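Listed after this line are the structures, all set down as C-alpha cells.
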Structure 1
C-alpha cells in the first residue's frame, strides 16, 4: 500500500515538473510583466510625461502656485494627524483582540472592518449628516463655534475614518500569528505592562506595524471620495492634492494637474522606497548577526569524571 502511494506521489511530482517547461514559465512571466507594464509602468510614464511635457520650468511653476502649495500643505497636515491616530488605535485594538476573549469581540472586529465595506463617499456624507448645518450635532457645533464640515477638522475626521482599519488589521495578523507566550513569560517574571509592550511585543510586531503605517499614510494622502464630500472644494483652504488635481484637470490645465499627480506619485514611491530600505537594512543586520554567531568559538564543557577508590 505504501509503495502504491509512493508511486502515485512520484507520478504527481513528474507531472508537475513536466508542466513547468521553459515555455510555460516564459508564458507566465510574460503575462505577469504585461499586466505590470499595462497597469503600473504605462500610467507612471503617462503621468510624468504629461507633467514635464512643457519643460521643468512649467512643472515647477505649477507646483509653486499658491493654491497648489496650500493643497500640498493640507495633505501633509491631514496625513500627519490621521496616521498617528490610526497607529495608536490600531495597536490598542490589535492588542485587545489578540490577547483577550470577551463578549462582543466579533462585533468589534466587524466594526473595524466597516470602512472597507462602506463607500468613501458615504463615509464623507456621514460626517455631513452629523456635523453639517442641519446635522445631528449642529447645535453643539454652533454653540462652541467649531467648524467641522467644509473645514480642516472634517477632512481629518473623514480621512481617519476611511484609513483606521489598515494599521489594526496588519498588527492584528502579526499578533495572532506569534501568540502571547513571551508576554505571559515576561508577566510571570514581574515585568510591567509597559515593559512587556516596549521590550517584548513591539519588537515582534515592528514589521507589521511598519507596513500598516505605510499603507495608512499612502491611503491618507491619496483619499478622494470622503474628502471630496466634506471639503466643500474651497480653493486654497480645503482642497487636498487629489482634489486639486481634479480641479486643474477640469480647467484643462493639464500640465499643472499632472504635476500635482506626479508629486503624489513621488510621495508614494518614496514611501515604498523607505519600506524596501528598511527591509534591506533589517536583512543585512540579521545576516551580520548570523555571521557573528557562527564565528563565535564554541566552548566545550568537560564534566569531571568521578574518582574511584
Structure 2
C-alpha cells in the first residue's frame, strides 16, 4: 500500500538544491547489529524495511558508513540499488568504529577523504547527495571548538564533485555560523525532542534561512513524569507515544525533517502514520508543557 505523499508530513526542499523530500524519512542506524555493530540478526528483514519505506513514499534516508561499520550502507545498496529517481541519501563523516566497538573521531583531512570514498563505494554512488560533518561531542550534546578545518575539507571534496551538498551534525549555533562563512549549509542534525528543547532558537533561525533541521533521539531523555503526559495524549488520540512525539516535531516548525529508525516493518508503518496525526492547539499546549516542567526541575 502506497500512502498518499501528503501523509508523510508534506515536503521540504533543501536550500539552493533541487532535492525535495517528504518530511518523514528513515534513519538507517538500527539496520546494523546490536550496538550498531556487525550485521543484523535478520538481513532479509533489514532489506524488507528499506523497500517498504521507499514503497510508502519515503525518499530521505539517513546513514553513515561508520554504522556497522559499512553494514548499513551495504544493506541500503543491496535493497535499493539502482536507486529510484528522487531518493536522497544523507550520510555523515567524523567518526570511526575500531575493533573495540567504541566511537572515535575521524576528523583529519585524510580521514574525511577516506570516509567519502568508503561511502561512495559501499553505497554504489559516484557522488553523495548530502554529507553531514558529525562532531563527536561528549554524550548526546554537541562538541565545542572550531570545525573550520573539517568543513573546508568537505567544501574541497564538493568542488571535486564527490559531494553535492554539506550539512552539520551535533553542533552549536556558533559552529553553524562558522561553517556558513566557508560554504553553504543545507541541514543541521542535532539532539532535540519534546523534552529536550535546547535548540529552539537555532531551529527558528534556520527556518528563517530555509535550512533543514533534523532532530535525532526523538524520544530520548524522557523521565517517567514526561512520558505519562505523552502517554495520556497518545491514548486520547488513539496513537502511540512515538507517533505523538513525531507529530509534535512536524508541527513545531516547517523546516523539521524526521528520520525515525527501526528494523521492523510494522514499527516503520507506525512511524510513517505519525504524518496523519493532527494536534489541536490545546494538545500542542499540553505537550509544550513537558519541556517547561523539565526546565523547572533543573
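Taken together, the values in this text are just the output of simple stated rules run on the coordinates, not laboratory data. Not measured: the values here are computed from a predicted model. Cβ atoms are built from the backbone, for glycine too; each structure is taken alone.
Each of 1, 2 could give helix-only ellipticity at 222 nm (-39500 (n - 2.57) for each DSSP H run of 4 or more, over all residues; to 500), but the derived value -24500 comes from 1.
Comparing distance in nm of label points 7 Å out along Cα→Cβ at positions 194 and 218 across structures 1, 2, the highest figure comes from 1. When FRET efficiency 1/(1 + (r/R0)^6) of positions 58 and 210 (r between Cβ atoms, R0 = 25 Å, to 0.05) is computed across structures 1, 2, the figure 0.70 traces back to 2. Matching task: 18.3, 53 is the computed value of Rg and Dmax of the Cα atoms in Å. Pick the structure from 1, 2. Here the read-out was taken from 2. Name the one structure among 1, 2 that relative contact order in percent (Cα under 8 Å, 6 or more apart) of 18 was derived from. The read-out comes from structure 2.
Of structures 1, 2, which gives 152 when volume of the Cα convex hull per residue in Å³, for residues 98-225 alone is computed from the coordinates? It was calculated from structure 1.
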